[in-house]
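Peer 1: Below you'll find the structures, each written out as structure tokens.
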Structure I
Amino acid sequence: MSAGGQPVIILKEGTGESRGREAQRNNITAAKLIAEVVRTSLGPRGMDKMLVDSMGDVTITNDGATMLKELDVQHPAAKMMVEISKATDNEVGDGTTSAVVVAGALIEKAEDLITKDVHPVVIVEGYAKAAEKAQSILEEIAEKVDPQGRADLLKVANTSMLTKLVSEDAPHLAGVVVDSILQVAEKAEKGFKVDIDNVKVEKKPGGALTDTKLVQGIILDKEVVHSGMPKRVDEAKIALVNSALEIEKTEFSAEIRINDPQQMQQFMEEENSILKGMVDQVKEAGTTVLICQKGIDDLAQHFLAKAGILAVRRAKESDMTKLSKATGARIVTNLDDLTGKDLGYAKLVEERKLEDDKWVFVEGCKNPKAVTILVRGGTQRIVDEAERALHDSLMVTKDVVELPAVVAGGGAPEEEVSFQLRAWAQKLSGREQLAALKFADAIESIPLTLAENAGMDPIDTQVELRARHGKGAKWFGVDALNGKSADMYAKSVWEPLAVKLQILRASTEAASMILRIDDVIAASKMKAPPTPPGGGGGGMGGMPPMD
């Protein structure tokens, strides 16, 4: 910038700036690229991605949120796309790929209007109105289900897994998921509430995916502390203790002067009797299994073994809370307070060997409000991906229990929303109508991407779906597995309404945010210490070096 030939420097040296159309184009391209990355993994015929991080660790996944989390995205607009997948994952657990694909499509359609000189703010306002209308259409067409109906929930859990690597074993895994959610669901003022943290997922390679099972209780990845203790206790009475069974060390450094061997003997005996006293307290309460969050002294272990008590030490705090919910035991901080009332119950506590590790199973709890799913599978990669699939499936089942309404899958609700939006847009005037029509086109990208990934002809599919929805067949969508369009509701492909609403909200917000930016000012990178001659230089100012 110059005034009267004199340059005026406002920004710090090395700051990069791109403005107007150039900045917009740059952001739009970055957002579209992110959508392109995840697009091919949408649906039951979607492909998987292999991600290798800087340490050489390999992740093979079909989960949109995981893909984008593992990618080290640098571009600021692309980062916003990653954020919507994270938010969707945290909020509803599934639909992360769809949210990114829809956001990418909204931005792409807006680009057509921007090149025709429609102001971005007009587009954003049009999108906001269309999104609101789309939400009300979804709420109208959604079907109510029974939040405690196992058959209904199974359809939802199953649909979520059909797009994943574990789809072959989806029926078995869906059963495990639904049973675990129904077990931990609690009655709330309106309907039910599910805390997903009460379902613990432990994974261990080995066996087949069908060996995955639900344990009515908790699995601890710890072993029994002393070899002399029983490895199995039936009808266990469980004490959960938060304090250490050790002699407390003094806070300040103390010195004890001993003049006589007798005193030494007394000192040792005193320590022994304190530890023995602790163990006696545990025993008197009627405990047969002791789970301790802190350490257990060697001598205390010996006394516990003599008393025939199975003990586990250094359990995680989260596991202690879950054990308390599962067994009904109260977590005791001070051993003096331990009474028979504080003990929990489990039918069986047993140490079992899984592969090379020994784990303690606490199972057969009376009315467990916390349970564990033990995931098995051929290799570490499969077990990891199965865990991600279970997470999505648990979340969608929870969504339906909390908001008992579903829509069909296979892009049917998107096609219906798109169809109704086009009719509604005719009532709008001016440029907002253009934006609303583009919104309808963008929503349609879901069924079209599903068709494309299944190797179907996207144009033929689009024509057929539009015709079917025009005749009122609202649940017609893409049956990717058979490569044709079909009534997806009748095929039991169900998805939670909550997920669809979240996809709409998240994608519209991200697209609107990116479209409103017309100036990107990137500060210069922090000055690095001078590199020795021959060291690699950085990239452009404010932008990361390009590969």
Structure II
Amino acid sequence: MNKTSTSQSSSDENGHPRSSRRKGAGRASRLKERQNKSPAKSVWPGVSGGQFKPLSDVDMSKIHQGALNVLANVGIADHTEELRQLVLPKGCTLNKYGRLCFPESLMEDLIAGARKDYMVYARGERAGKDDIHCDGTKVHFSTTGSAVTTFEAATKTYRPSTIQDVYDFTRLTDTLEHVHMCGDTVIATELTDDFEHDMNIVYSLTAGTEKPLCLSFRSRDFINPAIKLFDYALGGEGRFMKKPFCIFGGCPIVSPLRFGRENLEVLIEASRLGLTSDIAVAPQSGATAPAPLAGILTQVIAETLACLAVVNLINPGCAMTFAAWPFITDLRTGSFSGGSGEQALLAAAAVQMGNFYNLPNSVGAAMTDSKIPDAQAGLEKGISLTLAALAGCNRVCEAAGMMGSLMGCSFESLYMDNEMLGMILRAVRGIEVNDETLSLDVIKSAAIDPGHFLGNPQTLQFMESEYLYPTLMDRAPTDAWEKDGSRDTLERSRHAVGDIMRSHFPNYLGSRVDQIVRSQFPIKISRDDMSSNQKRWN
């Protein structure tokens, strides 16, 4: 709507605002018009960030050069014979300490040739509209974490997480608008066999949501069986490789500057197959990396670039998430401090370095040190999520539900965090300034008569597209809040989560495919536990 049409539609033939005439009829007409229209959106997946830049161009250049120096002269230890055979003929060297080194000229070429984007597809009814394109500074939020415990809100205690929790966290995530990708928030501690564990994780995520997925494997040998299960989900052999809806990997670097064998092998195998590797490189300041923030940035960038080099020396142009995840240590105790202000700043700087290379990137955020979804959790999560999103992170991971420095996950926090993620996306989206939104004619019309904007057509027009309305956060008057039982956010979240968990039992595999999968894989979660027969939430 242009300025002229806005003015005309809000005034009668005498220049009086139409909103001052027949208020009841006008309101009914506007409500009917609103109901007949497709709902507008104030936020959406892939809103562009990049507004927050804690590092100057000079800073980024220094960190880049420092990282190249580390790779060329210090190198990475604990390389395998398989890796040496793959990369030494292509320009890597061994220094006098036997460490694998990457010459600066080689690294510059590999960075220049690295893939600058990738897609993770959604399935079923979500296909197309919920696909994730990791590119530029587009922002998406993802659950991940692999925590070992689950928070019980009723008793405010933690218990070992189970495969039932994996499915339950997934189906809850399936309902949350602002969580765009689903990962393994917890592990199944009761499943001690590695293959059994990983296949049950794959099954629970694939059955519980059609959103794009991310997860880690404990062995390279599990990749092809997982692809087989994914093909079943898509309805035919070879379909996953054409439109992969899951990215996976692990932590191929053990800081400082060493390879971790099992996850390195997963990285190698995924690269050979042409799959997107979703790594995480997570040194801790003052423990497995230098204490100065610039020092830990230099090391983590070097370690992440080493992984990028491995991928591109094996399969040039194969996609990889530039996942530099520097962590902060509370140097008084040696404990990881996921909720610190330094953590939020450092994560945003790591994202900025990923954008410096123009590579698809991720970082961990919302890693609160609080043990319950309280004010501390909200403060710590809000700061870290906002800075990561404003820095332009393609995939902000650990984005919802995680508690206790990543040791646990909470259903109530997952639900609460979803609402915060929407608010953050709205802040990242920013303010559109143009002739229509400046509203000069609307201001003139409303100021003269009736002296407010409540009935103005422009108000209705922008009601949904400009504003995001919470469903959990309380905006009621104090007397209404008291009448409702004076419930806090955690109590309201418990109630909302319970409603979802008693009614939403997806199995997107379908009964026929589910039966086939169960006949070929050691699936431990029962059909009853994926239905209203489940006792836990009743």
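Peer 1: If distance in nm of label points 7 Å out along Cα→Cβ at positions 62 and 502 is computed to be 1.9, which of I, II is the source?
Peer 2: Working: I: 1.9; II: 5.9.
The correct label is I.
Peer 1: While we're looking at this one, here's another question. Thinking only about FRET efficiency 1/(1 + (r/R0)^6) of positions 86 and 390 (r between Cβ atoms, R0 = 41 Å, to 0.05), which of I, II has the largest value? Don't jump to the answer; show the numbers that get you there.
Peer 2: On the way: I: 1.00; II: 0.60.
Largest one: structure I.
Peer 1: In terms of mean count of other Cβ atoms within 10 Å over residues 254-261, which of structures I, II is highest?
Peer 2: Details: I: 7.1; II: 18.9.
Evaluating mean count of other Cβ atoms within 10 Å over residues 254-261 on every structure, the highest lands on II.
Peer 1: Can you tell which of I, II yields 25.4 when mean count of other Cβ atoms within 10 Å over residues 198-205 is derived from it? Please list the in-between numbers first.
Peer 2: Numbers: I: 19.1; II: 25.4.
Of the structures listed, the value fits II.
Peer 1: Also: Hey, relative contact order in percent (Cα under 8 Å, 6 or more apart) derived from one of I, II reads 26; which structure?
Peer 2: Working: I: 26; II: 21.
Of the options listed, only I reproduces it.
Peer 1: I have 0.00 for FRET efficiency 1/(1 + (r/R0)^6) of positions 118 and 350 (r between Cβ atoms, R0 = 25 Å, to 0.05), calculated from one of the structures I, II. Which structure is it?
Peer 2: On the way: I: 0.00; II: 0.85.
Derived from I, not from the others.
Peer 1: Tell me which of I, II gives 1.10 when you compute Rg/Rh (Cα atoms, Kirkwood Rh). Could you put the intermediate results ahead of the total?
Peer 2: On the way: I: 1.10; II: 1.02.
Working through the options, I get structure I.
Peer 1: Once distance in nm of label points 7 Å out along Cα→Cβ at positions 102 and 214 is calculated for all of I, II, which comes out largest? Kindly include the intermediate steps, with their values, before the conclusion.
Peer 2: Details: I: 3.0; II: 1.9.
Once distance in nm of label points 7 Å out along Cα→Cβ at positions 102 and 214 is tallied for I, II, the winner is I.
The numbers here are math on the coordinates, done by the rules we state, and not lab data. From a predicted model like this one, the values you see are computed outputs, not experimental measurements. Cβ atoms are built from the backbone, for glycine too; each structure is taken alone.
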